[in-house]
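Chemist: Take a look at the structures listed below.
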Structure P
Amino acid sequence: MKWIIVVMAVAFAVLATEQPLPAQGRGTLTIAAASDLQTALPDVAKQFERATGVKVALTFGSSGNFFAQIQNGAPFDVFLSADADYPRRLAGTGHIDSATVYDYATGGLVLWTRTDRHLDLARGLSVLRDPQVRRIAIANPAVAPYGRAAVAALRSAGLLDAVENKLAYAENVAQAAQLAQSGNADVALLGHALALGATLRATGQFVEIPASLHPAVVQAAGIVAASRNKENARAFVDYLKTPAAAATLRSYGFGPPPASGRGRS
């Protein structure tokens, strides 16, 4: 029988500014961000705040859940999805400004475990057959792009049938990381950026999953059409395209977006 774990919490963070330029007004910029951005995006947002004086509030969760919330009028200004398809679908229904949709990065998939589990990650995904691996945390593939990537990688490696009963589904990829980090799962399939965060680096180890085993996790941004803070939203999306923002994302393991997808609506 599969383990199914759904964690409904989302994290909120309002970041402070340092010696800001005059703000453009209209209050705090609200950003709905994919969970794999929890390590990298606070740094990008802080850089943006310093440059503009615009305060940013970040809400992290699964891209699929944000897709549904924005369809239902959730009051976000910017959507940063881990699946480029979601902003484009929302643009098609008028919920996202199609002219602002932008592929900002490509995410990588890793296999992570606590160091005290003493698993040989040099074996790659085949280590999941080990009897001491009883539970494998992944994001819910119904709503989370990294969950879909994890299932695809397991299928490509010929392991899905063998390990399917070990899968523990979390609401999003950050919650999958928490399951493994807390010891409630033996391993987790995560976004590369999360594995580079301070807590997971200090307590565990990881191995990258070959990109050839799963579809590319292309991530896209877009401005919510109903936003009342569009000037600042445009400024943030523009900042996301700068070399400084790209360098920060790269430092957390994100790759560049496909060249053909940049700025595509």
Structure Q
Amino acid sequence: MDAEPIVLPLKRCFTCGLEKPVTEFSKNPQKKDGRHPSCKDCRSLLRGVDPARRRRKARLGYKICYTCGRELPATTEYFHVNKWKGSGLNSQCKECRRQHYFDNWETIRKQNTKASYAWWLLNRERAKETGKKWRINNLSKKRLEWQRYSAHKKAHPENFTLQDWQRCLDWWNGCCAYCGNQQSFWHTIEMEHYIPVSALDCPGTVPSNILPACRECNASKSNKLAEKWLIKKQGRRHSNVVLKRIQEYFAWVERQSD
């Protein structure tokens, strides 16, 4: 005997009012029957998508954007990664997603701000601990942010980057430019403005004004002029040698930027 055909149960769509097989409704475990109240076609229309696009099948190695309907290569060049999707990629292409954020930026910003503040209220200690670990593991980045902020308050240029800082450390072999101390438990190497930020002729937080300095030298120099401070700290003879090497470094930086 031939097997009897399987008859799927019907469900009435909340939006269009038509009875359709339950397979035409998306799964929703929060509902009693486990299905969304509106059918897939109606939900597509509500998103501004032609239902015919949903029924199209993409070729092997391609993916159809549910917003614009274009068939694009299923790679991270065209789609954002989404681990919750079966394909591992987002349903929208990058262009449509970018346009969506551009058109709804103010609403999305308010929602994200509200959600972030609600999470912070519930996880204050965790947030503080995570922030503390990040600052410890990213001291150079944190110090760079502070130096650029200091220059920004004074309306000075602030184009110094982490790559510039690494280049500076390599030139000075990771040592203090003033006393020669190396990075250690007792000596922390910091970014130091050769011409203080408080000076009227300060060029800002730029590669030609940043030197590596140990905590002791940085704190001692503070907002003093380097030449007078060095002569008082190390004597005229030794300070001339240090100042000559600093000028050689700044000249090298200028050649690198050309």
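Just so you know, all these numbers are worked out from the coordinates, no wet-lab data involved. What you see is a predicted model; the values in this text were computed from it and never measured. Cβ atoms are built from the backbone, for glycine too; each structure is taken alone.
Chemist: Given a value of 17.0, 55 for Rg and Dmax of the Cα atoms in Å, for residues 82-233 alone, calculated from one of P, Q, which structure does it belong to?
Modeler: Only structure P yields this read-out.
Chemist: Something else: Can you spot which of P, Q the value -14000 was calculated from, given it is helix-only ellipticity at 222 nm (-39500 (n - 2.57) for each DSSP H run of 4 or more, over all residues; to 500)?
Modeler: Q
Chemist: Can you tell which of P, Q yields 58, 39, 34 when Cα extents along the principal axes in Å is derived from it? If you can, show how the numbers build up before the last one.
Modeler: Working: P: 58, 39, 34; Q: 108, 43, 40.
Source structure for this number: P.
Chemist: Hey, semi-axes √(5λ) of the Cα gyration tensor in Å, for residues 58-121 alone derived from one of P, Q reads 32, 14, 9; which structure? Spell out each step's value before the answer.
Modeler: On the way: P: 32, 14, 9; Q: 28, 14, 7.
Corresponding structure: P.
Chemist: Ok, one more. Taking 4.2 as the value of distance in nm of label points 7 Å out along Cα→Cβ at positions 98 and 250 derived from one of the structures shown (P, Q), identify that structure. The partial results should precede the final answer.
Modeler: Values: P: 3.3; Q: 4.2.
Among P, Q, the structure yielding 4.2 for distance in nm of label points 7 Å out along Cα→Cβ at positions 98 and 250 is Q.
Chemist: Please compute relative contact order in percent (Cα under 8 Å, 6 or more apart) for structures P, Q and give me the label with the greatest value.
Modeler: Checked P, Q; max of relative contact order in percent (Cα under 8 Å, 6 or more apart) sits with P.
Chemist: If Kirkwood radius over Cα pairs in Å, for residues 90-161 alone comes out at 14.9 when worked out from the coordinates, which of P, Q was used?
Modeler: Values: P: 14.9; Q: 15.8.
Of the options listed, only P reproduces it.
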